[in-house]
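The data blocks that follow each hold one structure.
Rule-based calculations on the coordinates, nothing more; no lab input. All of these numbers come straight from a predicted model, not from anything done at the bench. Cβ atoms are built from the backbone, for glycine too; each structure is taken alone.
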Structure I
Amino acid sequence: MSQPLANQVAIVTGAGRGIGHAIALRLAQDGAKIAVVSRSESNSHRTAEEINALFPEAARPYAVDVACFQASIDTCKKIQEDFGRIDILVNNAGVTRDGLALRMSEEDWDVVLDTNLKGAFNFIQGILRGLVKQRSGRIINISSVSGLAGNAGQMNYAASKSGLLGLSKSLAKEVASRGITVNVVAPGFITTDMTEVLPENIKNTVIRAIPMGRFGNPADIAAAVAFLASPEASYITGQCLTVDGGMVM
């Protein structure tokens with residue numbers, strides 16, 4: 001089995017379930033050691049155990065709220081100590097607090113921005129100095145088609161995901177000369193716990209807006225992340241790879 005990420009260490013936030021879980025498994029399959037980060041201690045342990053059952057001693061769990069700056073910095077330091085290096089950061093952790101603008105509370109705004117956008121900033125701050133020093137690294141931020149096209153009832157979520165695009169392009173320009181790439185993957189509608197609870201009429205409406213006529217799978221996003229983390233993507237930076245079945249063109 002080809003292992004393009006052998007001897008590399010990847011941090012995956014929000015890896016306890018859904019897309020993050022699939023990303024962690026795929027990067028482990030490609031040979032990386034995985035720091036499994038989740039706000040839930042039980043979820044982080046479950047994913048790490050699943051990876052280690054397939055790839056012994058490949059993963060370690062870390063429970064942290066990515067919205068907390070100091071806790072994120074401390075977690076990055078612990079990961080560095082445990083693995084000896086960090087090569088890849090996948091900022092996937094995210095939450096939703098949907099609601100129309102007129103009814104959206106300040107708390108709903110802050111929780112989503114603090115987790116989805118500030119959380120990415122926090123982990124970047126925690127690992128960037130090390131990447132610059134070793135003159136190599138990959139940062140991959142998980143955005144959304146909502147950040148590209150907007151979505152009614154998701155002003156906070158769309159703002160956070162759009163913000164990741166600006167963050168990524170700006171950072172890419174700062175660190176390209178140090179051998180570090182920064183890219184974005186923007187999923188469309190993916191089959192996860194969040195989409196499973198949607199009413200059937202909403203699902204059918206969404207599917208009609210997708211040229212490929214179906215939802216994607218977490219493995220589709222994991223494959224895009226694995227490509228951007230691989231040696232084949234060494235000359236790609238500041239880009240957004242949209243994985244949405246053609247929904248946003």
Structure II
Amino acid sequence: MKPIIGITGRPQCVPAAAVQIMAYLAGHTYTDSIRHGGGIPVILVPVDVDEIDDVLDRVDGLLFTGGGDVSPAAYGAEPEESVRGVNLERDAFEFDLVRKAHDRKMPVMAICRGMQVINVAFGGTLIQDLPSHMGVHDHDVAGEGVYEPHLHAKVEKNTRLSTVVGAGLHSINSIHHQAVEELGDGLSVVASAIDGTVEAIDHEDTDWPFIAVQWHPEFLAMRDDGTSHDLFASLVASAAKYRADA
């Protein structure tokens with residue numbers, strides 16, 4: 001049986017009959033990337049903390065996706081005007097989800113907001129707005145530009161990420177206005193943009209299959225980018241091993 005990858009859903013208003021309702025969605029770029037890597041994607045919606053173990057019993061790996069900003073209250077800060085798309089229910093669910101996944105050593109991959117969620121879940125903080133705080137203006141690309149690389153990130157040697165994509169400079173895309181600031185407990189920076197923005201983090205627990213990147217390999221994968229495919233294939237392979245060892 002192929003490994004099942006739980007994908008965190010993004011809350012969004014959608015039309016239903018004559019009204020708008022809230023739904024939890026995952027773009028086809030995520031689900032297609034998991035399927036291309038050999039896994040079966042399922043979308044996860046927030047549940048109570050005492051039900052998370054029941055969810056994790058039914059999946060073999062997790063993909064934390066992009067979306068709205070993490071609430072600054074979660075890392076002890078006041079929200080600035082630039083903060084958008086906060087959903088407290090999603091935040092709380094994903095914080096507990098990643099902590100329990102770590103306890104189980106369940107494979108995790110995190111993208112953009114997903115990486116920021118994990119940093120905050122382990123006690124870290126975020127830069128609330130790169131343009132106003134750091135003078136960085138080229139990380140928030142929109143439209144068809146999301147499918148093409150336009151920045152470079154340097155992946156450090158001898159890291160989990162480098163074993164998958166290789167060390168050195170990589171061409172990446174970027175769709176965010178927030179970034180990791182202070183690192184959470186056990187986390188380290190394993191890739192950075194030329195301007196210093198954190199582009200990937202790792203966890204010191206070597207028994208935990210974990211990769212987190214700030215860029216969006218799911219969009220690059222739609223242009224058949226081999227490195228992006230490798231990231232998703234690595235998650236699926238780790239999930240297959242997790243299933244076999246269970």
If helix-only ellipticity at 222 nm (-39500 (n - 2.57) for each DSSP H run of 4 or more, over all residues; to 500) comes out at -9000 when worked out from the coordinates, which of I, II was used?
-> II
Between structures I, II, where is distance in nm of label points 7 Å out along Cα→Cβ at positions 8 and 112 highest?
-> I
Mean projected area of the Cα convex hull in nm², for residues 56-103 alone: greatest across I, II for structure I
Re mean count of other Cβ atoms within 10 Å over residues 192-199: value 18.2 computed from one entry in I, II; matching entry is structure II
Which of the displayed structures (I, II) returns the greatest value of FRET efficiency 1/(1 + (r/R0)^6) of positions 176 and 216 (r between Cβ atoms, R0 = 35 Å, to 0.05) on calculation?
-> II
Of the structures I, II, the one that 3.3 was derived from, the read-out being distance in nm of label points 7 Å out along Cα→Cβ at positions 48 and 72 | II
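Thinking only about mean projected area of the Cα convex hull in nm², for residues 24-143 alone, which of I, II has the largest value?
Checked I, II; max of mean projected area of the Cα convex hull in nm², for residues 24-143 alone sits with II.
Have a look at I, II and say which one yields 1.6 for distance in nm of label points 7 Å out along Cα→Cβ at positions 152 and 200, as calculated.
II
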Could you figure out which one of I, II the value 0.6 for distance in nm of label points 7 Å out along Cα→Cβ at positions 16 and 40 was computed from?
-> I
